[in-house]
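*Asks:* In the part that follows, the structures are each spelled out as C-alpha cells.
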Structure I
Amino acid sequence: MIRIKYLLFIAALIVYINTSAQEVKWYTFEQAIELNRKEPRKIMIDLYTNWCKWCKEMDNNTFNNPVVAEYLNTTYYPVKFNAEQREDVTIDTSIFKYIPQGNSGYHQLAAALLNGQMSYPSVVFLNETTQILYVNKGYSAPKQFDEIIKFIGGNHYLNTKWEIWLAGYKSPIN
C-alpha cells in the first residue's frame, strides 16, 4: 500500500513538473513571419523595454503561467520584441530601423505596430495574413491574458462579441 502511494506521489510530481515547466518559445519577428508562411498561425508580439517594470511583471507572472505558455506555443507564434532595440528588422523589402531620440529612442517596427502610440507593455495580435487584430496595452494578469488569447486564438472574435463570449468562458486560471 505504501509503495502504491509512493508511486502515485511520484507520478503526480512528474505531471506537476512537466506542466509547471512549460515556457513560452519566443521567436524573432522575422522567424515568426517565415514560420507563418509555411504553417499559418496568428502571431502574438510582446512589445517591451528593458526599463519597463510592468513588462517584467508580464514576463514573471503572465508569460510564465503554464496555461498561458502552452496555449501560446500551440496556437500562436509568440514574438518578444524590444521596442528600443537597435538592430534592423527586414520583412520582405521593408527595413525597420532604430530611431534615436534624446537619451534613448524607439524602433520603427514598434511604432508601426502601435500606430505611433508607444506604451509598454503592449501585446499586438496579428492574424495569419499579418494584419493587426488587436493591441492590448498595459499589464494583463494571467487569467485576463488567458481570456484574451483564447478569444482571439479560437477565432471567437469573428462572430461573437467579447462580453458574450467572456460570460460563457471559464478560464482554468484562478
Structure II
Amino acid sequence: MVHHYRHDVTPTIAAWESVHAQLLVDWNNTIRPVIAPTLVWVSTKFTDLTTAIAATYTTVTSLPNAGTSASPQLPNNVALVMTKRTANRGRSYRGRSFIPGLTEAVVTGNSVLSTFTTPALAFFVAALNYTGSGIVFDMCVVSRFTENAPRGSGINTLITNFTFDTVVDSQRRRLPLRGN
C-alpha cells in the first residue's frame, strides 16, 4: 500500500520511525486479524517528495508482520479497493489503495463482508493523521499529471474521507507472472 502524507516541517528519522510505529499499532488493532498470513508487511519506506534529491528512509522495526486469519486465502489478485476522497472533484483529487490478502471468511460470492470492510476502514481512518516527533503528517492525494501531461510541480490535496464498494476487485499486477 502507498500512502502520501503532507507535512510542514522537514521530517526526521525519529518522526518517520514514530509514524511507522503508529501505523503498525493501527494495523495490528484493525486489519491484521482478518488478513491472510501469506500477506506479510516486510518494510516501510518513507520518501520526501519535496525535491528530487530529498531524503528517503526504510525501516524494518518490528517487522515482518503477517496477517493472522486462519481462513484460506483467495488468489493474490483479489482485493478491496479503498477510495481516498478530497474536498475537490476530478481524477487529480482522489486516490485509491488496493487491500490484498482477502480470505474465504470475508468474501461471499463477489461481495466483501463487513467483517473485512469495517476493520479496513478503521485502519485508513486511523492512518489519516499522525504526529511524529512533533511533526504533523496529514494523508493526502498526490497528483503529478493533468490531462495526461506531467505537471510542472505535483500537487497534494488533503483527504477528507474514504469510500469503498463491497464488490471484489482485481489488482491485475498481482496475478502470477505479472508486474515483475
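Laboratory data are not the source of any read-out in this text; all were calculated from the coordinates shown. Note that the structure is a prediction, hence the values are computed from the model and not measured. Cβ atoms are built from the backbone, for glycine too; each structure is taken alone.
*Asks:* Given that helix-only ellipticity at 222 nm (-39500 (n - 2.57) for each DSSP H run of 4 or more, over all residues; to 500), derived from a single structure, equals -11500, which label among I, II identifies that structure? Walk me through the intermediate numbers first.
*Replies:* Working: I: -11500; II: -5500.
Derived from the structure labelled I.
*Asks:* If you work out relative contact order in percent (Cα under 8 Å, 6 or more apart) for I, II, which one comes out largest? Present the calculation step by step, with values, prior to reporting the outcome.
*Replies:* On the way: I: 24; II: 29.
Structure II comes out on top.
*Asks:* Here distance in nm of label points 7 Å out along Cα→Cβ at positions 55 and 87 has been calculated and equals 3.0, so which of I, II was it run on?
*Replies:* Label of the originating structure: II.
*Asks:* Next question. Supply the structure label, taken from I, II, corresponding to FRET efficiency 1/(1 + (r/R0)^6) of positions 71 and 111 (r between Cβ atoms, R0 = 30 Å, to 0.05) with the calculated value 1.00.
*Replies:* Structure of origin is II.
*Asks:* Given a value of 1.21 for Cα Rg over 2.2 N^0.38 Å, for residues 39-118 alone, point me to the structure among I, II it was derived from. Could you put the intermediate results ahead of the total?
*Replies:* On the way: I: 1.21; II: 1.43.
Source structure for this number: I.
*Asks:* Taking mean count of other Cβ atoms within 10 Å over residues 95-102 from the coordinates of each of I, II, which one would give 12.4?
*Replies:* Answer by label: I.
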